[in-house]
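Throughout, read-outs are computed from the coordinates displayed, never taken from laboratory work. Note that this is a predicted model, so its numbers are computed, not measured. Cβ atoms are built from the backbone, for glycine too; each structure is taken alone.
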Structure P
Amino acid sequence: MIEYIILGIIQGIFEWIPISSEGVVALAANGFNLNALDTALFLHLGTLFAIVVYFYKDWIKVLTFKDKKLLKFLFIATIFSVIIGGLLYNMINLFIGPALLLLTGIGLLFTAFFHRSKKKFNISENWLAIIVGAIQGLAVIPGLSRSASTIFGLSLKKEDPQEILRYSYMMSVPMIFVGSIYLIIKNPSFSLSMFPGLIAAFIVGLITLKIIFKLSSKIDFFKFAIGFSILCFVGFFISLI
């Protein structure tokens, strides 16, 4: 049981920053001789509950059709995430994930300086949802951070750090939910044994989520993008160790 709690704590910390939580959890799960990919994917359910609790007011607006803009965005993004993620679920490549994370870091640097020059990317909300949804689907590849990739995609149009984080974290919920249901049906006993890890991921995830949003409210987009870009590079070099 203790190994699942440790993995849950790791998931709760790394889910929100551009260092692949899936990659880190999978690496730790390997050390415990557990199914690395399934364990990493299922522990996302713990941080999913943290997202639901933290953004409960936004979820109420979405579910009652009061925020149709966000509802439409989440719907489109989810479709493309499920398609891409489903196709890549069994793809294990030790290089492609970290390589994509490195490219994400470079992309965040580019968007930071692009926005600093007061230029704008002319992308519609629908196309942004498609792009970010497809990018999120790629995050099933170990080593590629879901938060880093979606934050990069969202930064092509949006500039408010808190709005970027809100969209990035909320759009993960439908895909994680679908993936978790699949894993529960696939192996009910596995899911039951992971319960302590889910609790740990939820508690730690909620605490770290609050910390990140508090920090994001104090910085502008340029510093936000640069900071997350640096974390992408850190994640890339960690993956090489």
Structure Q
Amino acid sequence: MYYFQNSLLFHPQPVGINEKYDLKLPYKEVNVPYSSNSNLNIIQFPAGNNAKGVVLYFHGNRKNISYYSRFAPEFIRNGYEVWMMDYPGYGKSTGEFSEQLIYDWALQMYKLSRIRYSPDSIIIYGQSMGTGIAAQLASVRDAKRLILETPYYSMPSIVGQYAPIYPVNQMIHFKIPTYEYLKKVTAPITIFHGTSDAVIRHSNASSLKPFLKSGDEFISIENGGHNDLHEFKLFQQKLDSVLNR
């Protein structure tokens, strides 16, 4: 577990830099040469000339942006353009995968969005692994709202579900302590989690409740799993509601 944790936790699907995505949606591709050996790839999905803001979307631990692009229309129909970035080794992004580098890249994407949008027009959204990254960004930068879909207390807490007899806090390099970041988030927070999530248990996400402010929301989707919350009417209703506040 210690030596092969990256391959156990992360499942990237790299794509050649010159390969063209078939995303079924209009998009703009931005490549940011972050360092001499790393490239940050961002895909921007427009929402027309009258976009009321942008959703900075941080995806899960699988594949690349092409897998998560199917969720962009949910935000576009509510007037938001969507920016998705790939982590190092995912899609067309390159570089040495590390927790700090992901945080740095998230901040870089936020800074780029600030060229066009004020903080009260920026929504930070995280899905699965991306929830901790989104929470970290929202803890250091202002935003209209932080939305977390299937979040976790911390990375070691997830591994601990499957290996309770091991000292996972010492073994796991990646910490991503979502609970610590939520303490510092001043923006309103909305959390979605399914009661039947077999990847990140509902009880794990529920451990974040003590760190929510008055007015924040924790929305449980009855019988919802880890990757199917978008199929539930309650999720769609609540998401549309928070995007239009």
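Across the set P, Q, FRET efficiency 1/(1 + (r/R0)^6) of positions 29 and 109 (r between Cβ atoms, R0 = 35 Å, to 0.05) reaches its highest value in structure Q. Comparison across structures P, Q (criterion: relative contact order in percent (Cα under 8 Å, 6 or more apart)) gives the highest value for P. Structures P, Q were shown, and mean count of other Cβ atoms within 10 Å over residues 21-28 at 23.9 was computed from P.
From P, Q, which structure was helix-only ellipticity at 222 nm (-39500 (n - 2.57) for each DSSP H run of 4 or more, over all residues; to 500) = -8000 calculated on? Corresponding structure: Q.
Tell me which structure, out of P, Q, gives 1.1 once distance in nm of label points 7 Å out along Cα→Cβ at positions 125 and 229 is calculated.
Details: P: 2.8; Q: 1.1.
The read-out comes from structure Q.
One of P, Q was used to compute distance in nm of label points 7 Å out along Cα→Cβ at positions 61 and 181, and the result was 2.6. Which label is that? Among P, Q, the structure yielding 2.6 for distance in nm of label points 7 Å out along Cα→Cβ at positions 61 and 181 is P.
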